[in-house]
Structure I
Amino acid sequence: MSRIGKKPVPVPSGVTASINGQNVVVKGPKGELSFVAHDLVSVEMTDAGIQVTPLNDSKMARSMWGMCRTMIANLVTGVSEGYKRNLEITGVGYRAQVQGNILNLALGFSHDVKFDIPAGVEIKCPKPTEIEITGINKQQVGQIAANIREFRPPEPYKGKGVRYAGEYIVRKEGKKK
């Protein structure tokens, strides 16, 4: 039994949700998102919020039950509050800056890395060694953060590279004489 699936998704004030068959559309102050629920679950609007229930007792239906409820909860959170991911850059001469619609990264290569900022996501650099990614789609914000981190992941000897804020890097000891 899905324990998370049993809870209805509360819809805060200022957010409207509409259900048309398996399609859930959520509108809020930050924008509009939609999600198509799996055929093995039913989605309905109740007084407590959006309720997701499995159609049968199969393993696949029970798996989709919790997943669909979480996806709908992510939509509601995205349009009401939004999502934010912070990255830190560590290394001598490593820096980032936003120029229009392009994130310019100096990561120790012979050239600067230019990353096009996609629509629906906002990237800011409050300091040259910090990147702040915000948006309403949780998956898109996380994927962009992972793509930026992939240019120069943190290495274990000096810890240089791009890391998530608060990420702990397991350090290794260098060579001995």
Structure II
Amino acid sequence: MTWHLPSPPGDIQSVDANEFRQAMRNLASGVAIVASGTGPDRRGLTVSSITSLCLEPPCLLVCIGTTSETYTAILANGGFGVSLLASDQQDVALRFAGRVGAKGVHRFEEAPWDEGLLGIPVLSSAICVLECVLHHHQMVGTHGIFVGRIVAARTRQGQPLVNFRGALRTLTEG
């Protein structure tokens, strides 16, 4: 079936990037490290733009800027790992966000990493690890949308690290 969407009037402009950024700061989201590559070619970054997509087959979606080394690593390796961070892992989130100056493979030096089923780096102490083979890739503007088919998953107890209004936070029971 093909859907035919009506064309919007030609004079409707997109919102300003800053306006969009401010609006999206109100969406609370989990914080994860997405990583790919092996040995000295490992690359990773902090993301909060990740979501489950479907159950058949089990897939997730993550968006990564095309200028990121991790973007290139995923395309080169055909897979990636997602490590959902716990509330006490703010330092890992900041390191992989480039806030402490570590770049490339050096981002992996301060935390314990395992090699997953696909040989890609996954954070040993993450509350959830999902390993994905690249199922689909699509470019939209400055970012690539990666759909990963999940081939391995493991979880452990812990509270998630959350990004809300530009700050890393923890959830409170209640």
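What follows is calculated from the coordinates using simple rules that are stated; it is not laboratory data. Keep in mind that what you see is a predicted model, and the values were worked out from it rather than measured. Cβ atoms are built from the backbone, for glycine too; each structure is taken alone.
Of the structures labelled I, II, one was used to calculate helix-only ellipticity at 222 nm (-39500 (n - 2.57) for each DSSP H run of 4 or more, over all residues; to 500), giving -3500. Name it.
Values: I: -7000; II: -3500.
Derived from II, not from the others.
Kindly point out which one of I, II the value 9.2 was derived from, the read-out being mean count of other Cβ atoms within 10 Å over residues 14-21. Each step should come with its number before you reach the end.
Working: I: 13.1; II: 9.2.
Working through the options, I get structure II.
Using FRET efficiency 1/(1 + (r/R0)^6) of positions 54 and 150 (r between Cβ atoms, R0 = 25 Å, to 0.05) as the calculated read-out, with 0.10 as its value, let me know the right label among I, II.
On the way: I: 0.10; II: 1.00.
Corresponding structure: I.
Looking just at relative contact order in percent (Cα under 8 Å, 6 or more apart), which of the labels I, II belongs to the structure with the highest value? Could the numbers behind the result be given before it?
Numbers: I: 18; II: 26.
By relative contact order in percent (Cα under 8 Å, 6 or more apart), the leading structure of I, II is II.
For structures I, II, calculate Rg/Rh (Cα atoms, Kirkwood Rh) and state which one comes out highest.
Details: I: 1.11; II: 1.00.
Max of Rg/Rh (Cα atoms, Kirkwood Rh): I.
Kindly point out which one of I, II the value 5.8 was derived from, the read-out being distance in nm of label points 7 Å out along Cα→Cβ at positions 46 and 158.
Values: I: 5.8; II: 1.5.
So the calculation was done on I.
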